[in-house]
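Peer 1: These are the structures, in structure tokens.
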Structure 1
Amino acid sequence: MARIQLQLPDHFPFSTQIPVRITDLNYGNHVGNDTILSLVHEARVRFLKHHGYTELAFDGVSLIMADAGIEFRNELFYGDELTAWVAAGAATSAGFELYYKLVKGPGQTLVALAKTGMVCFDYTSRKVVRLPEGARRKLMH
């Protein structure tokens with residue numbers, strides 16, 4: 001079985017702390033794979049806010065997630081303090097990649113690596129639109 005292998009950027013300029021809540025656990029008493037994607041979403045929203053954006057107010061357009069890839073490395077439990085590192089990657093005419101490195105604890109144990117493909121979207125016309133140049137410059141520094 002071929003496994004996803006993400007090629008991460010060398011530098012992650014943004015990080016945020018996210019505590020693991022009791023509601024994040026599944027029947028295995030650890031954070032489930034679906035919750036990892038939710039934690040990535042939380043990290044993305046915080047990354048965008050750091051740059052003065054939201055997913056619905058992104059330099060005159062909105063964002064929609066086109067794809068996601070996750071490499072699971074270690075379990076995450078209730079009470080763990082997650083550090084989510086985020087970096088913007090390659091941009092196209094209509095979107096860009098975001099990369100995530102999720103680590104826990106003082107030893108910075110790697111929990112997961114992830115990538116999401118973000119596309120600029122107009123929710124009124126329901127169409128993909130161009131990536132605003134101002135946003136490209138701000139995120140791709």
Structure 2
Amino acid sequence: MSGGRRWRTTCAAETEAVGRSLGRELSPDGTLLLQGDLGTGKTVLTRGIAAALGISPDAIQSPTFTLVREHRGEIGALLHLDLYRLEPQDTEALGLEEIFAAEAVKVVEWAERLPWIPEDAVTLRLRRLAGEAEERELEELKEDS
């Protein structure tokens with residue numbers, strides 16, 4: 001994936017469509033790091049990624065309390081992490097090295113809580129825009145951001 005792309009979406013269906021496109025780029029074992037406040041569409045985007053891997057979008061829920069969810073689809077696997085409840089020093093207990101080495105697409109919500117950035121990971125910042133409740137901007141961050 002190239003750096004610095006931006007998307008603007010006006011509804012959940014559009015955010016999922018961006019996710020489907022990204023899911024095809026990330027397959028079979030890419031890593032996507034998501035940053036953004038509550039309600040910015042991180043899980044909605046992940047539903048689109050899941051659909052690109054042949055996983056039902058309805059199976060995707062924010063794994064805030066389980067921390068990691070694994071999904072397998074017809075095209076590939078998805079490891080969906082949510083670090084909202086953790087501090088960076090607490091994430092090491094998750095076995096991050098093994099998770100990021102797995103042959104699956106990895107999506108990490110609240111990635112700013114990671115103690116280190118996995119090699120070749122792509123980072124997106126999501127934010128709500130003023131005005132319409134569902135309007136969002138997704139921005140791919142370059143390594144020096």
Structure 3
Amino acid sequence: MIQIKTITAKETYPVRLAVLRKNIPLPFEFTGDFDEDTFHLGAFLDNQLVAVASFMKVSNHLFSGLQYQLRGMATLEKFQGAGAGKVIMQHAFKKLIDLKINCLWCNARVVAVPFYKKLGMNVVGKPFDIEFIGVHNTMVKVLS
């Protein structure tokens with residue numbers, strides 16, 4: 001059974017590095033990791049951290065109201081497809097609604113867009129390229 005726990009920014013780093021920054025010359029520590037309003041969630045299977053996501057209070061001019069940005073969502077390759085990411089996101093949606101946040105947005109890799117769409121997120125605007133990583137779409141889920 002997948003358990004979701006609040007974790008530290010530093011606990012996200014090994015998973016971010018293995019999944020999101022493998023052979024990519026970009027930092028795995030993000031601006032905002034240690035901000036007071038930021039929270040990090042980890043998915044655990046048999047007490048092993050298998051997926052992570054960070055949620056930061058960041059505004060995007062495309063949206064109104066109180067906003068959070070999803071960053072650093074990653075599941076270890078061996079556990080992809082097991083539902084850990086979905087459970088993290090469901091947990092985060094509840095937490096953000098409790099915090100009275102209006103929307104959650106992210107810059108999603110094109111390969112992840114179908115995953116986020118299944119969770120009720122929508123593509124906004126045109127695709128754009130991030131150097132070393134590839135094409136992304138901005139996505140949003142209105143929470144209130």
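Since every read-out is calculated from the coordinates, none of them should be taken as a lab result. Remember, predicted model here, so these are calculated numbers, not experimental data. Cβ atoms are built from the backbone, for glycine too; each structure is taken alone.
Peer 1: When distance in nm of label points 7 Å out along Cα→Cβ at positions 24 and 88 is calculated, the result is 2.6; to which of the structures 1, 2, 3 does this value belong?
Peer 2: It traces back to 1.
Peer 1: If Kirkwood radius over Cα pairs in Å comes out at 15.7 when worked out from the coordinates, which of 1, 2, 3 was used?
Peer 2: This value belongs to structure 1.
Peer 1: Any idea which of 1, 2, 3 comes out highest on relative contact order in percent (Cα under 8 Å, 6 or more apart)?
Peer 2: 2
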